[in-house]
Structure formats: structure tokens, C-alpha cells
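Structures given as C-alpha cells follow.
Just so you know, all these numbers are worked out from the coordinates, no wet-lab data involved. Being a predicted model, the structure only gives us computed values, none of them experimental. Cβ atoms are built from the backbone, for glycine too; each structure is taken alone.
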Structure P
Amino acid sequence: AIAKARMIVIDELGYVPIDEEGSRLLFQVVTNAYETQSIVYTTNIEFSGWGRVFGDPNMAAAIIDRTVHHGRMIRFEGESYRRTHALMQ
């Protein structure tokens, strides 16, 4: 099913810890999608912290390489929309 998708969205990368098996599976998804599918990541973690997210700096470097090779980065600055429009303030 993933191979048929034109776009894969990985939302909040690093928000929930990824175990070793999860890291390997995500690496396989990224590797299989590389140059054939679009991948969108949303995260608050800089690339320098991806080694911690994946538990393996080498795997993180390989994923980052594939991501930036044909990728575009869009960075949003400023206050969180959810915080500024929260019902509880």
C-alpha cells in the first residue's frame, strides 16, 4: 500500500520514540520511496538531533542524505497557531 502512494507524510517525526525495529522499517520506507515518491516530514527536531530519534547516527545520516538530495525545506518560525488560538489561556 505504501509503495502505491504518491506521497508519504511522516507527521511529528521524533515526537514519539522510535525503537530499533521501527527505525529500520522507516529507513526501508524512505529508501524504497527515494527518487520515486514524495515524502513530507513534519518535526520540531533539527537534523542534528535525528541520530537520537533513530537511535543510530549512521542511519539518520543516510535518511538525511536521501531527504536533502532532491528535497526542499520549509521552515516555519513564530508562535504556535494552536497556542495562540487555544481555548485555555
Structure Q
Amino acid sequence: MILAKVIGDLYSTVKSPHFEGSKILIVQPLDTDLSPKGDTLLALDRVDAGVDDVVLVNKEGGSARIIFENPDIPLQAVIVAVVDDLDVFGE
């Protein structure tokens, strides 16, 4: 899993039936000091996250499909939590 910040929404009028009723968000991965780290990615939202939220993203397709209880969903990343606070010990 990775920390990320929601930086945008993706709008699509035509999409896989597996995604009907789901929000697709654009997220920027973050380091533990909340600085940007790596390339942006798209993630399905399961927790009603919004722009500027810091979120926890499961970035592994098999686990993401388990979360959606659908082995056929074409999915690599899913937002599983909105982060309220982050304490990094030793920094």
C-alpha cells in the first residue's frame, strides 16, 4: 500500500460495467513527509475521498479485486482509507 494525495477526478461517460457507480480519482503518491514521490496514477474510490485528501491506496490488483469481491474487475489500484493523521517515529 502507498500514501497518496487526491489531486483530481476522472470523468468517463463510457466505461467497463465493473466501474459503474464508482468514482475514479487521480492520485499523487507521497513520501512519509507528504512530499510527492513518483508518477500519478488512477485509483477507484471505495471511501468517498475527495480532492486534497491524503489517502491509503492498495496498489496490487489481486488484493484490489478481493476488496471489490469481483475476480474479473480490471483493476490495479483502489483507495481504501482517508488518512486523518500520520505519525512517523524517529523523524
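A few comments on the model shown:
- Here volume of the Cα convex hull per residue in Å³ was derived from just one of the structures P, Q, and that gives 99; the source is Q.
- Answer label among P, Q for the case where distance in nm of label points 7 Å out along Cα→Cβ at positions 3 and 43, calculated from the coordinates, equals 1.2: Q
- Label whose coordinates, when mean count of other Cβ atoms within 10 Å over residues 11-18 is calculated, return 8.8 (choices P, Q): Q
- Computed over structures P, Q, distance in nm of label points 7 Å out along Cα→Cβ at positions 19 and 75 reaches its largest value in P.
- Among P, Q, structure where helix-only ellipticity at 222 nm (-39500 (n - 2.57) for each DSSP H run of 4 or more, over all residues; to 500) as derived comes to -11500: P
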